[in-house]
Structure I
Amino acid sequence: MPTAKKTTRRKKKGAPAPAPAPEPRGLEASMVAADSPPASIERLTQAIAADGGTALSGYRDPLGGHWQLLAALPLEKVEPTPYQRDLSQAHVGRLASAIDRLGRFLDPVIAVRTEDGRYWTPNGNHRVAALKSLGARSIVVLVVPEPEVAHRILLLNTEKAHNLRERALEVIRLAQGLVDLDDRPEREFEAEFEEAALLTLGLCYQKNGRFSGAVYHPVLRRTEAFMTVKLSKALEVRAEHAKAVMELNDAVEETVKRLKERGFESPYLKAFVVARVNPLRFQRKATAVFDETIQKMLAGVKKFDAGKVKPDQLARAGGPPEETG
């Protein structure tokens, strides 16, 4: 009698179980300013007054319950920490323009009072410079009283800056969030978006978290510019640009695969291929046309002969390695 054929069923893989909701923590909104400020806040209030400023309100941080102080300070008293990265005058100009058009300053900076009555900001260098360029007399700041906490805040700017992937994703998410709230022309958001290339790169990263944006960033910086059309329309164009870049990237990865099959092993293979097909490498023009440039690069990749690449050519090549997401 024939034996029954044993069958097995594969357990269907579903979506991962949602993470459990975190336990509630921190203060209720009604408790943030319910208690009397401690002596440290009283001393800081007096010091701010002596420095020519005004303490607006003391309150407790809603998460940790620590006291801090919102204050208005003379602008000349506020300066960057010694740990600040270099100031970008282009960014200061864009930020000043945005603040001036709005006619409001709505983004208080963090500040730490030094013993000699100065106020160091670890995160507001560009905002302070923008207000100074507009002739502002004062600025609203969030002052942290504890020296030990202040020291950790001062060290924030010694940490590594956001990488390209993080910057691009932040910018595209901001644009996508703004489109239903404020559909002005894209170029009016220059201060918020920093550079046009980040919008296209952000869409690419949304499609593929392991996308090697660093190897395409130099090309996109010369071919992408802020548009005069409304943000909603600009995002449609950016989506088409991202689609073209991803098509180019697919072709580049196929070429990299052929190079690896020939025995080449290097984290710079993709940068090497992109550099070889980049028509802007030897051009001095600051800008170029996006569609024309990407199509030339795509045609170059499709003609790329991996069999003609010599080891010394790759050894001389540099550039950003492939990103791991």
Structure II
Amino acid sequence: MKVLYIGGTGVISSACSQAAVDAGMELFLLNRGESKRPVPEAAKVLHGDVRDVAATRELLRHYSFDVVVDWIAYQREHIAADVEIFTGNVGQYVFISSASVYKKPPTILPITESTPLYNPFWQYSRDKIACEELLMQAFRERNFPVTIVRPSHTYDRTLLPFRGRYTVVDRMRRGEKVVVHGDGTSLWTLTHHKDFAAGFIGLLGNPAAIGEAFHITSDELLTWNQIFEIVAHAAGTKPKIVHVPSEHIAKFDPDWGASLLGDKSHSVVFDNSKIKRIVPDFKATIPFSRGAGEIIEWYDSNPQYQKIDEKFNALLERIIASWDELAH
């Protein structure tokens, strides 16, 4: 099976690239070659910018693919270009959407693939919804062979699960306070990228996946308090947590607030029965306690990535001081 990944070297897609090669697929990656993550030796890299439709069409003129996966489509116009390029010459087109498209705040748990798509808080999610709508229209009207995949919070060893990234770990190690939204008890799901890949690969070339949407997540549920505590434990410390309402955080940082109010401030519990039905071998096996250890080990082994964001430090200090004043 010949597979083209548009992107293929990101947090999620890097594991899926390796999994495709391991499964015996002939993998091509179309990207600009700027990622720090390695490309599997067996993969063939096509250097180009998919946003240049004419150049992409010319680059792919001599190739045909059974499956095309676009990992880096975020806007409706990105999808419109893909539909133009690949209509009639691909057996399956896979769009990487986001589980943040599901109705927020959620009214029924667990979340299934039939949960309504509605997010009034976060533009990123609304853009992904618009992409999905255009693809499903192409499926209905032109039999465009789309499969939609909705990752939730998926990580690799380079990705810490909170705003500020390594700056937060540095604060915890220095005994400084860190901010957790709300009371820290909302439930969240973190999925290791290798677990995601195990489910994802089973969808490629699978006729049962055409015209369908799937989320692929771990079944492990953690509170945000637990997430911070697990990372702190891996880093050899304990967190000094200050709980601040998401609405208050949004007053200081609208983008952070949108990502909280539009996603992370709500409890999310996913029903993965659909992906398990289509890919019976899929099972997430890596707990976040192990994943957090991988993350901290990677940062400790790569001090060049231990970047401290002083602007974020100052932002946290302002948020903490403001909330302390209101709380007292």
Structure III
Amino acid sequence: MKGMNQATDLVSTGSTEKRAERKLTDRYQALLFLAPAVLVIVSVFLYPVVKLVQYSLQVQDYGQWKWVGLANYRGLLNDDIFRQAAKNNAILLLCVPILVILSIFFAILLYEKIRGWQAYRSIVFLPYLLAIPVVGIVFSYIFQYNGILNEILRSVGLGRLALDWLADSKLALPTVMVVIIWKELGFGVILFLSRLLSVPEELYEAAKLDGASWWQTHWNITIPQLRGIIQFYSIVAVITMISWVFNYVYVMTKGGPGTSTMVSELYIYQQGFRFNLMGTASAVGVILLIVTSIVIFLQFKVRGGLDSDTE
């Protein structure tokens, strides 16, 4: 018996070592297969990032690059236009909770298959498919002082509400925010709806049997089921508001009136291509990259913490 046990231990030890070797071999093979893709990513993304950081520490003087260290960054801190652009990007972040709440609400309505829900689904998602310049041009005509919206208001006796939506410094940015929400809402609705369609219907049936109200049902079942998608969509929306609104602003307002709708992307464009200050433009690009990376990192940390709590 003792000899048999020793033989069994040797066999198990040998099989364990073989499994470990097989796992190591599989890992090396996986890395080998991933190597070409990694090289492409490094060459396409890493090299431009390195050059961006390099340019942000230099200035052009008669076609020659000169090292200035952090001078470009210090200049940004004293630039009122850049501070205004950063402030406007921060204000645009108010669109994120609005997009999340509206997306969840409309996704629930579509999930409950209200009358005509299939047509509504297409109508809600259609704006997201439209090109941003097209949307910007159309809404520029709509929100002009003599545009469609004001003409409708005047025709129904609400002329007092006919305002210069894009030429008023207090109204221009909120007007652009309305257009952004209208355009980006469809992605969130379809994202949440696709997740709801995979939720077991037994959960909702059990809630009905327990006498739960509409609000209680969705607060205790729908929201927890959508938690991961809410985190993902929130991060996507935050990144959009920080570094993906150039087309809206450029087409509709050009950053005006004054600097009331200036955003960081438009600031980069003006500094780099209008004033030929590539060092300053690169410095803003580095700042945007850092902010976006921090947002993504925090998302992973929060997601990891929530997953560990669930376990």
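Bear in mind these aren't lab numbers, they're just calculated from the coordinates by the rules spelled out. Just so it is clear, the model here is predicted, and its values are computed rather than measured. Cβ atoms are built from the backbone, for glycine too; each structure is taken alone.
Here are the numbers for the structure shown:
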{"read-out": "For mean count of other Cβ atoms within 10 Å over residues 41-48 computed as 17.1, the structure of I, II, III it came from", "value": "I"}
{"read-out": "For distance in nm of label points 7 Å out along Cα→Cβ at positions 129 and 209 computed as 4.1, the structure of I, II, III it came from", "value": "III"}
{"read-out": "If Cα Rg over 2.2 N^0.38 Å, for residues 81-272 alone is computed and equals 1.14, the structure in I, II, III", "value": "II"}
{"read-out": "Distance in nm of label points 7 Å out along Cα→Cβ at positions 201 and 281 from the coordinates reads 5.6; which among I, II, III", "value": "III"}
{"read-out": "Test item: helix-only ellipticity at 222 nm (-39500 (n - 2.57) for each DSSP H run of 4 or more, over all residues; to 500) calculated as -23000, pick one of I, II, III", "value": "III"}
{"read-out": "Per relative contact order in percent (Cα under 8 Å, 6 or more apart), the highest-valued of structures I, II, III", "value": "III"}
